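Below, each structure is written out as structure tokens.
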Structure I
Amino acid sequence: MRLFIVRHGETQWNIEGRFQGQQDTDLNERGMAQGDRVASYLSGHKFDAVTSSPLKRALVTGKKIAAACGVKQFDVLPGLTEINHGDWEGLLSTEVSVRWPRIIDMWHRSPHTVIMPGDDGESLRSVQIRAVSAIDEISKKYQGDVCVAAHDAVIKVLLCYFLNTPLSSFWNFQIANCGLSIVEIKEGDAPRMSLMGDAHFLSDRGANFDLPEQKGL
């Protein structure tokens, strides 16, 4: 099977530099347009299903794709929910830097060592465990292509898993809003990435090329 993994469109908190985490923020005007663009790019592709985090910013992005592709099967998987930033949620990065200077420094230098402050705060490892479990659930249920609408941290920890790299590599990946990654998963073989964080379709100046054929992946 192949997973087409899409990060949600832009939100106002993305622009402001606020930690969103599991706060249920809406797509802004640009984010809605980005969702329309990625949906148009994937339009007509035959997906067995579209799956999504339950948070609105991913849910709306995923539903735009499902509508454009005529996909009726839409699954909401809690394991794809964004990392819980604990006490940081809703705060600007500058505010976090003042109140938790040591932890934010660790987050930037060695993110795999950080457990977000607060009763509900998560680590990257805990996010990876539940996200991989969600992917396992998808792969057991479907055989063909599946679109996954998710979040920045979730996608990055999945990329670490697919590429067999440590979670210390978290910041090595940069995934734009509505960036598209494609990974082939075949039982008995290592996952194979054919696309990572592509967002050319969001720009009028972007290249125009077809999605990779399944045979070549």
Structure II
Amino acid sequence: MTKAVLTISSKNYGAWALRGWLLARLAGLEFSEKVIPPDDPAMKAEMLLLSSSMLVPSLQHGDVKVWDTLAIAEYLNEIKPRAQLLPADIKARAHCRAICGEMHSGFSALRSSLPMNIKARFPGFKIWFRAQADIDRVLEIWKACLVTYGGPYLFGKLPTVADAMYAPVVTRFLTYDVAIDKASAAYCKRIMDLPAMKEWVAEAKKEPDEIDELDAEF
């Protein structure tokens, strides 16, 4: 079977990279990593929020090349249907796609005010009111999904595309000491306890601090 190559950026700072990588892990795809260097324009664009990361991550699988995280998710769902990255029920699947699309295109205040930085911790971090509105919306999405589908993940017993899309937000809540309800905190713990997330975090902690712009305390 053709082994895939996933191109990613920093594991400490790369929110879109994490989404693509976690999706591939959840799908059970065998792949090798190609990490672009910190001075690469594509990496800078992702890290500094200058693009929605249309080119990072990207997946090369045989003669198929897929970029953009949602496109990668749809492709993985097609080639690895047993992983159930999308819910089987049509209504739940539509709901999953909707909240994934919302994350893909929205929450700009949250992203800019609380950039992903797995190694950092900012106790008592002061959150801008627009970022708080984004946080409140994320928590509303999580609580609705957990109640509707029974947990422990957003759409039931298995992690889906939605959990991968919101995983970087989980790391942000930990980094910036965001106050959240008990159910959401328990969900965050479940995500961080995923073997794939533990692997990612361990690798992120090994990275040198190379992107000075993102080490500033906002």
Structure III
Amino acid sequence: MIEYPVSFVGLPIGNREDITRRALSVLESVDCICCEDTRNTGMLMSHYGIRKPLISLHEHNESQRAPEIAARALAGESFAVVTDAGMPGVSDPGYRLIQELKAREVPFTVLPGPSAVVTALVGSGLPSDAFFFGGFLPVKSGRKAAVLQAAVQASHTSIFYESPFRIVKTVHALAEIDPAVPICVARELTKVFETYHRGSAADILKEFEAKPPKGEMVLLVGGQNAPRA
């Protein structure tokens, strides 16, 4: 039974089995599912035998589509909002829609689900009592260098998303700042080739220069001033 007009639903970040019973119940009950890519969500829904109308909601159309969804929710329709993987609104579409729902006083709820950030943090073995999530690292080298410098000097673990095409240069930049700083690159989380590359920036750089990694990645940096167990 739907309790809120709009539900933001966390989906698996890789392994399809990482979905909650509550998430499936909501997805089966709503009138419509808003998703980042209708093809990806369609395959997941087909896997679980869920047949619902799908509406695309991505970074290029969210601002225009949010008022429509909010108005339809006010008129009595129910929606589930999902992204291709993980939690909507965290480095993915969802934030603009939430602002529209708040402005129109449309009730909404959030269903907890898989998170690449938290999964990588625990699996990294780096201090987890305090951490900073910086989203995707800047592409421009100057801005990226400043962000990495702050991460190295921090009193907490810093977490970023990074492209596999830039990860070697990024680790090289970290090794130049402090070759001994502890880092982890969590790759292909929950998938068949899930791998945690743990060690100093210098060690991971040597490993990646010999064999550049592929797949989706989360970079974690243990700050120099972070407490050690």
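Here, each number is a calculation from the coordinates, and none is a lab measurement. None of these values were measured; they are calculated from a predicted model. Cβ atoms are built from the backbone, for glycine too; each structure is taken alone.
Figure out for me which of the structures I, II, III the number 24 belongs to, where relative contact order in percent (Cα under 8 Å, 6 or more apart) was derived from the coordinates. Matching structure: II. Each of I, II, III could give FRET efficiency 1/(1 + (r/R0)^6) of positions 8 and 168 (r between Cβ atoms, R0 = 25 Å, to 0.05), but the derived value 0.10 comes from III. Among the shown structures I, II, III, from which was the value 28, 46, 22, 4 of P(r) over Cα pairs in 10 Å bins from 0, in percent, for residues 72-111 alone calculated? Attributed to the structure labelled II. Here distance in nm of label points 7 Å out along Cα→Cβ at positions 24 and 64 has been calculated and equals 3.7, so which of I, II, III was it run on? This figure was derived from III.
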